[in-house]
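These are the structures in question, set out in turn.
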Structure P
Amino acid sequence: MENIYDLIIVGAGPAGLAAGIYGARAKMKTLILEKGTIGGMASKTTEIVNYPGIPKTSGERLGEVMSKHAENLGATIVRDSVRSVELEGEIKTLKSRRKEYKARSIIFATGTKPRILGIPGEVDFKGRGVAYCATCDAEFFSNQEVIVVGSGDQAIEEGMFISKYASKVKVVVIHEEGILDCNRLSAEEAFKNPKMEFIWNSTLDEIMGDESVEKVRIKNLKTGDITEVPCKGVFFFVGMIPNTEFLEDTNVKLDKRGHIECDSLLNSSISGVFVAGDVREKYLKQVITAAADGAIAAVAAEKYLEEMNVYINRIKDKKVAIGFWNSLDNDGLKYLSEKEKELKDENISDFIYIDIRKNRYLAKFFNKENIDNPELIINR
């Protein structure tokens, strides 16, 4: 059992790193797998000013301190990419190109990636003027004009960052004049920024150039007119897609957009498999909510392992009586106590009480999570 982890976390963004901190602190043998940059998408954010207790930091710096925190508590971080999974049963298996990892519980914190619109020229000019990360590429467009597509928080905040380098940032917005999808404060700052210009009621129609981006075609949605605008770069900030392609042929339930479905304790559709961060659908996708998810998922995984240890040590391969009851039922425990007395001569090695409210993983394991009355079974 030396090579079997208690907990493997896939993804080292804020959700995965927070899960690693909580998992390691709970003395679980914890491994964090990350195929890309430690800190995830947040590491590409130059300025974070709303993380409680830290007035101002960068995503890269926050990822560094969170990863060190997890490692100092005993978590191991490995760079590797999960390609396939086997999640049913007590031991879960994750496979990369060259290695297999085994664990008793899993947290998927794989985050998201930028949405590709499929505009003519978008794929052709990727890396040659088309970009999806301001902190990665903004400096390459110093003193040049660029286009930003999108009007949400990410688009406007990243557009302001790009304006530190570019001579002009033209934002293509699908809405009526003055309407942005970002928060009010960012909108006010963007409108005051002399380097930012807004092209309202419009969509990007085509990206054009020779060796690199030279101009774009912009369509006005009201008039239908097409205008060619010279530029050297096009930044897309039009939404994110969950990184769940490797789960599509598994029993992990995904919603229509590819997010992992889960309950309030972040349990996925498979026992022992949990989810944290932006890879699940939720109201607010921020660093703080990702970190909160990681903490909840790790604590839920700890509880799952505790209950599975009861199964392994006291139930598996043993003749034992198991009484299921709901602690809200005052007569349930009395009923099971009477049944225990009746079984004294049945050569039962142990009698185990399972409160379906407090021991939900064991209750689910035996398909007793929704019983209305106390039930007794004999495990042989």
Structure Q
Amino acid sequence: MINKRLLIKNLLAHNDENSFYDKKLKLNIGEKEGKAKFLKHICALANSNPKNNSYIVIGVEDENNQIIGVDFFDDSKIQNLVNAYLSNPPIVAYENIPFPHLPSSKVVGLVSIRSQDGKLCSLRKNIWKYYGGAVFFRDGSMSMPKVFDINIKDINSEVVESIESHAQNNIELTLDGVFDFMNSRKDYNPSYKVFKEYFVVCWSAKEKRVNGEIYYSRVDIALINEQVKLFYSQFDEISIAITDEEFKIIEYVQLGLQDTYSYYPLEEVSIKFKNNVSYDIENKLLFEPPQFNRKTLHHLYNSNNSLIEKLKKKISLTKNEQKDIINLPGTYLICYFNGFNEAKERLEEAKPYLKSYPDQKVYVLYKESIRILRKVRYS
């Protein structure tokens, strides 16, 4: 089993960007340009490596390989995005890898790409400035459109196998990982469980009881064997169910209007451990959008638009407006789920103004709304 933290270190230490490896400071698939460039790189890496894995490391400075980290990126639907835009799509996984020197909210993103049966991958339809049918390959560290040769060459298998073999996990690394987790999460009741005498899952959370049910917030869950952070959230609440073979969580989101909120199930994530030293992660979307009075929503939608216009013009907000802007991301999200289709675009347009707003909680709530929107859309 590969220790993903060691894998990233090996990629950074021994290789410049090349035909099987790329690195990025950040990833933005919330905008058309960022989404298009991401799909271009996925396509090029899959085509340039038909018989081995390719990787993109997210959260690293390009010039000096300094590990900066990025926010935890909870996007189990990234394969759905790839399937929607690429013909012969590769198998793509995004994993969040913690590093000891980074804050608990920051990780390094690791995108793994594996071609399916060596078939040529291409864009299925137009996106941004790239046309449907375009084929990309890696030219050194660049992903370039090319006229393809039907005989795709396999030149990297031995190199990739060597890098992966030097990133294998062992008992010492697993034990160190458990101790590190338990010591760094002392404030939130850290615990662990061994599955199938091999896999170690650690988690920490703040417990809360509501009507006899137990929920958790400030949640951190990691699969120690691979040094993968499976779940992280500062705000959302989850429920946890554990058996000898399964670790299952249900994530809830808090939505509402005018200071009246309820919790709604968003997604169920089940990790099932097998006897053959493997595991499966299954995701099931549970979300049913709450419906609200359309007249009330119309008023709040227009109010949100006015707030954004004020921010654009750098006009000071009143005390009531300062309170309203905290609710703005969630209100736009509810409006979109209730048929206000333009609310999604207005929310995305608001990003730079919410990001620079003095109260950083506003931007955190914006990112949370975008995360929920992305999950629901790509399902």
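Please treat every number below as a calculation from the coordinates, not as lab data. Computed from a predicted model, the values in this text were never measured in an experiment. Cβ atoms are built from the backbone, for glycine too; each structure is taken alone.
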Which one of P, Q has semi-axes √(5λ) of the Cα gyration tensor in Å, for residues 105-328 alone, as calculated from the coordinates, equal to 47, 18, 15? P
Assuming 5.1 is distance in nm of label points 7 Å out along Cα→Cβ at positions 145 and 193 as calculated from a single structure, say which of P, Q it is. Q
If relative contact order in percent (Cα under 8 Å, 6 or more apart) is computed to be 16, which of P, Q is the source? P
As an exercise: percent of Cα pairs over 28 Å apart, calculated from one structure in P, Q, equals 51. Which structure is it? Q
Computed 3.8 for distance in nm of label points 7 Å out along Cα→Cβ at positions 169 and 361 - originating structure among P, Q: Q
Quick one: mean count of other Cβ atoms within 10 Å over residues 121-128 came out at 17.6 when computed from one of P, Q, so which one is it? Q
Structure from which -7000 was derived, helix-only ellipticity at 222 nm (-39500 (n - 2.57) for each DSSP H run of 4 or more, over all residues; to 500), options P, Q: P
